[in-house]
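Participant: Below you'll find the structures, each written out as structure tokens.
Readers should treat all values here as calculations from the given coordinates under stated rules, not as data from a laboratory. This structure is a prediction, so every number in the text was calculated from the model and none was measured. Cβ atoms are built from the backbone, for glycine too; each structure is taken alone.
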Structure I
């Protein structure tokens, strides 16, 4: 008998999402395919959940956001009110639906467990967003160069360009959740899977992978 991959619906998880949780995506486009082949992993993109109230945004229509860096998003940043590449805050529901319609076919959730009050998570995340929100996504060559330099040479990237896993690494590091021994540019999406044991701090840990489907029209 074939091994079954158990899945739940996005709407069944939505109330459980908290700031700092991770969502990984598997894409069917050419760039995603290249990343997945190089990593030997089915996950080519990593994002972070943000509850808008945690970062001081009064967005009743957008209670759940996603913090991500993307080279081709057609969605509007809910705070900057424009489309751009690089670090963005987007409505999570809209992002999941759009991703599923365009190219992403699988989704994975990992919950962050940490004393959020002890690390002052909301204000610290707000400061991180304000510092790098205007950054952009590097070119494809730039992304591969930064990743290789980060992994092989321990070289940190600049604050002007972020690829997806670099943004999450940078954000976790500056929240005090991730060791500063390793450059943010050295992280790939696969590093945020449970089998790679991220060097987390402050007693933080990430829950097991939960694969979900975008059941927003069900």
Structure II
């Protein structure tokens, strides 16, 4: 990565962390529990990631019943062949994300306490010291949050050149922000936003729509 590009990513990370902390201080994002303290560690794609999601989806579907409109595998482990943190990211779409009573007890009973609350999004994860990392994102069915994550995933699945660029970026950022997960995440934001914008044009020309949950 060029010095200029690195500087842009550094600015994105710094600005993103600042915005995150300001949102927490203002109460726009509520945090629960403690950071896990785990470093950012990437690994080659594993065939077991897909089966791990399938197992988790079954457990969530049984626990949530009709409250889960759809349950999707998102994030890098949902893109075949992509280098990733060994974390299974799951997106659960519900009728109303603000109606926590309809889903929070069931998800936490499976062993995934809520970590954060923000408008339109709730985040649950495996607790500190647990085994396989699982992140569960709850959003409203039909929301921009739901669409953007599914569109980004499907665009990477069908555009290997973009997926490789994303992998190279993640590899670089993991080296620079190994011990700062927030900075690592925020530094990826410009790439993700640009990719989603490009994917919208692709979606228009291909008549893309979110398919059956995968």
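Participant: Please state which of the structures I, II yields 8, 36, 40, 14, 1, 0 when P(r) over Cα pairs in 10 Å bins from 0, in percent is computed from it. Intermediate values should be presented prior to the final figure.
Facilitator: Details: I: 8, 36, 40, 14, 1, 0; II: 8, 32, 40, 19, 1, 0.
Of the structures listed, the value fits I.
Participant: Identify the structure, out of I, II, from whose coordinates FRET efficiency 1/(1 + (r/R0)^6) of positions 25 and 169 (r between Cβ atoms, R0 = 25 Å, to 0.05) was calculated to give 0.90.
Facilitator: Values: I: 0.90; II: 0.30.
Answer for the origin of the read-out: I.
Participant: Going by distance in nm of label points 7 Å out along Cα→Cβ at positions 17 and 177, which of structures I, II comes out largest? Intermediate values should be presented prior to the final figure.
Facilitator: Details: I: 1.5; II: 0.9.
Result for distance in nm of label points 7 Å out along Cα→Cβ at positions 17 and 177 over I, II: largest is I.
Participant: Tell me which of I, II gives 13.3, 36 when you compute Rg and Dmax of the Cα atoms in Å, for residues 113-160 alone. Let's see the in-between values first.
Facilitator: Details: I: 14.6, 40; II: 13.3, 36.
That value comes from structure II.
Participant: Here is a further query. Quick check on the output: -8500 is helix-only ellipticity at 222 nm (-39500 (n - 2.57) for each DSSP H run of 4 or more, over all residues; to 500), derived from one of I, II. Which one produced it?
Facilitator: Numbers: I: -8500; II: -16500.
That value comes from structure I.
Participant: Using FRET efficiency 1/(1 + (r/R0)^6) of positions 97 and 153 (r between Cβ atoms, R0 = 30 Å, to 0.05), single out the structure from I, II with the greatest value. Spell out each step's value before the answer.
Facilitator: On the way: I: 0.15; II: 0.95.
When FRET efficiency 1/(1 + (r/R0)^6) of positions 97 and 153 (r between Cβ atoms, R0 = 30 Å, to 0.05) is calculated for I, II, structure II comes out on top.
Participant: Comparing distance in nm of label points 7 Å out along Cα→Cβ at positions 81 and 201 across I, II, which is largest? If you can, show how the numbers build up before the last one.
Facilitator: Values: I: 3.8; II: 2.3.
That would be structure I.
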